[in-house]
Structure P
Amino acid sequence: MAAVVQLPPPPPEPSGPIHLHSGMKAPVKIVDVAPIYPEISRRARLQGVVILEAVLDAKGHVESVRVLRSVPTLDQAAIDAVAAVALHGRAA
């Protein structure tokens, strides 16, 4: 008679965002979207770096974007570009 081996239940799905760390495989960008430079910023020759934090769902779609470092006239263009990006693969 064969012994029945009972496997432990799988770990629960995370209830919130998981920050990418060294033990995880980063998603790969499959669609790149360049920001559309705002006309007012172009005419004023305004440059800067906007730093964003994006939350992705399990399929790689952007769920939300938060500005961490702002250049007010460039923020929305950066947010729009990140929101339009498509990624492949889970971060787990």
Structure Q
Amino acid sequence: MKEDIFIDNEKINMILNNFLDKCSETIVTEAKRIVPVKIGALRSSIEVKNTDYENKKVTVGSDLKYAKFIEMGTIKISPRAYLRGALDNLTNLLRG
């Protein structure tokens, strides 16, 4: 006998929000693992900046002024995309 399973919207939102939290913490952990380190200030500053549960968006980053230059590069230095790299690694993990 086949039974249908019903999950209400509140339960689905709780599951999705929990998944969003776990993904954002995984990105933080991975970014801290792969970020280039000189003195460790950038690595220590990487954190979840904002979580928008309604729109299922999360912002991960650093408040350090030079963080974007490390991520995106400049005329003088090549990009070392620790945030994009962390997101790509998580995406690959989820895809299997």
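Bear in mind that the values in this text are calculations on the coordinates, not laboratory data. Note that the structure is predicted; figures quoted are calculated from it, not measured. Cβ atoms are built from the backbone, for glycine too; each structure is taken alone.
Suppose you compute distance in nm of label points 7 Å out along Cα→Cβ at positions 35 and 59 for every structure in P, Q: which one lands on 1.6?
On the way: P: 2.8; Q: 1.6.
Working through the options, I get structure Q.
Which structure, out of P, Q, was log10 I(q)/I(0) by the Debye sum over Cα atoms at q = 0.10, 0.13, 0.17, 0.26 Å⁻¹ calculated from, if the result is -0.40, -0.58, -0.83, -1.34?
On the way: P: -0.40, -0.58, -0.83, -1.34; Q: -0.36, -0.54, -0.79, -1.34.
Structure P accounts for this read-out.
One of P, Q was used to calculate distance in nm of label points 7 Å out along Cα→Cβ at positions 27 and 83, giving 0.9; which? Walk me through the intermediate numbers first.
On the way: P: 1.5; Q: 0.9.
The structure behind it is Q.
Can you tell which of P, Q yields 26 when relative contact order in percent (Cα under 8 Å, 6 or more apart) is derived from it? Provide the component values of the computation, followed by the final result.
Details: P: 36; Q: 26.
Derived from the structure labelled Q.
Comparing P, Q, where is FRET efficiency 1/(1 + (r/R0)^6) of positions 3 and 19 (r between Cβ atoms, R0 = 41 Å, to 0.05) highest?
Working: P: 0.50; Q: 0.95.
Biggest value here belongs to Q.
Given a value of -4000 for helix-only ellipticity at 222 nm (-39500 (n - 2.57) for each DSSP H run of 4 or more, over all residues; to 500), calculated from one of P, Q, which structure does it belong to?
On the way: P: -4000; Q: -17000.
Structure of origin is P.
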